[in-house]
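S.K.: Scrolling down, you'll hit the structures one after another.
Since every read-out is calculated from the coordinates, none of them should be taken as a lab result. Source: prediction; values computed, not measured. Cβ atoms are built from the backbone, for glycine too; each structure is taken alone.
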Structure P
Amino acid sequence: MAFGLTEYQARVYLTLLDLGTATASQVPALSRVPRTRIYATMQQLHEKGLVEIVPEAPLKYKAAPFANFLLARAKDHRERADALEENLEALSKEFAILAREEPEVRGRFEAVYGRRNVRERLIKMYTSVEREGYGLGTERSPGRIMKAFGQYIIDKSRAGVRLRYAYRVTDENLRDIDVLRKYADVRHVEFNMPVYMHVVDRREFLMSHPIPDDDAFYRGDDIAIWTNDPAISDAIGEMSRKIWETGVDVGPVLAKRSRG
C-alpha cells in the first residue's frame, strides 16, 4: 500500500503471488476481498502492470513481477520531477503569494425602487459627505434635487464641501440651475443623460433611472442601483470629474439664454 495500492489491490496481488495463476473465483477466500469486487480489482491491477490476464476459459490471472511495477513508477516519478523543474518558474508565478497587509475591501450593492426611497438614500449620502460630491443627470434633475434635498446641499456647501454638477442647460431648467449654482460648481454639457448619478467622497455611488422624468421629487417609479464598493465608487468619481471638466461654466450660458 505504501507504493500506491489500495488495500483490496494489495490483498489480491499478494494472494496471486501465493497462487501463481488463479481464476477469479479462487481469490476471494484467500484475499478476504468481497467476490463482487474481485473483477474490478483485477482490472485495476492489470492497468498498473501488476497482473497478467491469461486468455483461457475461464479467464485466469497471473501476478507480474513487482520490480517491473517499481521501475515503471520510478520512471514516471522522474518524468514528473523533470517536468516540475522545467516549469518551476511558471508555476511559481501561477501560485505566487498574493496576501496583502490588509485584505481588499468589498462593498455592498442594493437595488432601490421608487422615487421616495431613492430620495431617502440620496439624503443619507449627502448627510455623510465630507469632502466632495459629483452629480450628473437629466434636464429635469436640477429642479428635482433642489426640491428633494436642496437644504442638505446648501448646508454642505456652507460647511466647505465642494459640490460639482453637470447638466445640459435648457430653457426649462434655467431657473433651477441658477439657484443650484449658488451652492455648487455647475457646468453645462452638450448632451442629455437618460439617468442621473451621484457620487460622494468617492465612497458611495447611486445611479437612478427617473420614471417618469418629471419635476416631482416624491412620486415616481424610479429604479436605482447604490453601492459603497470602494473600487467602483472611486472609478465613478474619477469618471464624473472628467465629465464635469468637459463642461463649460453655466454663467455665460444662462446669460445668453436669458437674453435670447
Structure Q
Amino acid sequence: MLVRNEEDIIRANIEFHRSMGVDFFLVMDHGSDDQTLTILDEFSRKGFLKIYHQANLGYYQSEWVSEMAREAYARHDADWIINNDADEFWWPSHGNLKESLSLVPDEIDGLYVKRYNFPPIKNEHSACFYDTMIYRDLLSVNSHGSPLPGKMCHRACSDVVVSQGNHDACGSTIHSKQESCLLEILHFPVRSLSQFTNKIRHGGMAYMNSPLLDERVGSTWRELFRVYQCCGLEDFYHKQCINVDQNSINSKDLGRWQMDDRLQRYMWMLTRKH
C-alpha cells in the first residue's frame, strides 16, 4: 500500500486483511501528518508490517508500488501480491483470501478484480465509516462518469511493473491474466467532507509535482484538484452522498443501490474478538 493521512481507515484495512489471510504488509507512507504512522508503527512492532518513508513531493505510484512488490517476492517469499489502497477491502468468494487464490488455475498469473463504490450516507455520521456506508453502488463510476476500473493482484514476480493506480501489472513471469469471480473489492473512497478534501488536496498537489508523468495519468485526481482550487469540494461531496430513506430507495435509485453490510458485520465481529 501507498498511503497518506488515512487515520480513519488504515487500522480497519490492516486488521481486515490480516484476518483474511494476508501474511505480511509493505506500506509506504507518503508524508502523513495525522495518526497514520502511529497506527502503522503498532502493527510494525507486531512483526507483520514494514514501513517505508517516501519524501518525494511527486506521485510516482507505479515506481514505488513496483519496488514494494519486487521486495515481497525477493525477501518475503510471497505467492500472491495484492497492490492495495487504504480504502479498498478485498472480499473473497471462498473462505479467506488464501483459500480463494488457491483456486486460481496454475496457468493464470494475474487477476483483474472488480470494484464497487460504497458512498457516504446523507446526514449520517459515525466514528467508523463501515457503520453507515452499507450500500453498494451497482453502477460504480469514476468522477468522469466512466465505469470504475478494477484492480490487479498477481503472482509474485522478480521484475514486476505495477501500473499507476494498481490497475494492471506485467513481468517476465506474468503471462496470462483474466477477470476474476473469486474476489471483489469493496471501495470506500469518500467517507467525509474533511477526509475527501484532504485526500484531493494532497493527491492533486503531488500530481502537479510529478513532471515526469504524462498529463493524462491521474486525470481524475487532476480534475478534482482543479475543482478544489476553484470552488472547493463541498458540492461534489454532497452529490456523492445518497439518501436511503424508503422513498429514495424504492423509486429513483431502484436497481442501483444494494444493501451490503458484510464489512460492517465482519468488522463488528473482529472488534468483539479483540
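S.K.: Hey, FRET efficiency 1/(1 + (r/R0)^6) of positions 63 and 183 (r between Cβ atoms, R0 = 30 Å, to 0.05) derived from one of P, Q reads 0.75; which structure? Walk me through the numbers before you get to the answer.
M.R.: Values: P: 0.00; Q: 0.75.
It was calculated from structure Q.
S.K.: Could I ask something else about it? Out of P, Q, choose the structure whose coordinates give mean count of other Cβ atoms within 10 Å over residues 87-94 equal to 9.4 when calculated. Don't jump to the answer; show the numbers that get you there.
M.R.: Values: P: 9.4; Q: 18.9.
Derived from the structure labelled P.
S.K.: Comparing structures P, Q by Kirkwood radius over Cα pairs in Å, for residues 47-198 alone, which one has the largest value? Present the calculation step by step, with values, prior to reporting the outcome.
M.R.: Details: P: 22.3; Q: 16.9.
When Kirkwood radius over Cα pairs in Å, for residues 47-198 alone is calculated for P, Q, structure P comes out on top.
S.K.: Also, quick follow-up: For FRET efficiency 1/(1 + (r/R0)^6) of positions 23 and 119 (r between Cβ atoms, R0 = 25 Å, to 0.05), find whichever of P, Q sits highest and give me its label. All intermediate terms of the calculation are to be shown ahead of the outcome.
M.R.: Working: P: 0.00; Q: 0.20.
When FRET efficiency 1/(1 + (r/R0)^6) of positions 23 and 119 (r between Cβ atoms, R0 = 25 Å, to 0.05) is computed for each of P, Q, structure Q gives the biggest number.
S.K.: While we're here: Of the structures P, Q, report the one carrying the highest value of FRET efficiency 1/(1 + (r/R0)^6) of positions 7 and 215 (r between Cβ atoms, R0 = 41 Å, to 0.05). Kindly include the intermediate steps, with their values, before the conclusion.
M.R.: On the way: P: 0.00; Q: 0.85.
Sorting by FRET efficiency 1/(1 + (r/R0)^6) of positions 7 and 215 (r between Cβ atoms, R0 = 41 Å, to 0.05) in descending order puts Q first.
S.K.: Looking at structures P, Q, which one was Cα extents along the principal axes in Å calculated from, given that it came out as 52, 43, 37?
M.R.: Numbers: P: 110, 41, 32; Q: 52, 43, 37.
Traced to structure Q.
S.K.: Now for a separate question. Figure out for me which of the structures P, Q the number 2.4 belongs to, where distance in nm of label points 7 Å out along Cα→Cβ at positions 71 and 191 was derived from the coordinates.
M.R.: Values: P: 7.4; Q: 2.4.
Computing distance in nm of label points 7 Å out along Cα→Cβ at positions 71 and 191 on every structure in P, Q gives 2.4 only for Q.
S.K.: Let me ask something additional. Can you tell which of P, Q yields 4.4 when distance in nm of label points 7 Å out along Cα→Cβ at positions 55 and 175 is derived from it? Intermediate results must be reported in sequence, preceding the final value.
M.R.: On the way: P: 10.1; Q: 4.4.
It was calculated from structure Q.
S.K.: 17 is what came out when relative contact order in percent (Cα under 8 Å, 6 or more apart) was calculated for one structure; which of P, Q is it? Don't skip to the end; give the middle numbers.
M.R.: Working: P: 17; Q: 22.
The correct label is P.
S.K.: So helix-only ellipticity at 222 nm (-39500 (n - 2.57) for each DSSP H run of 4 or more, over all residues; to 500), computed for just one structure, reads -15000; which one of P, Q is that?
M.R.: Of the options listed, only P reproduces it.
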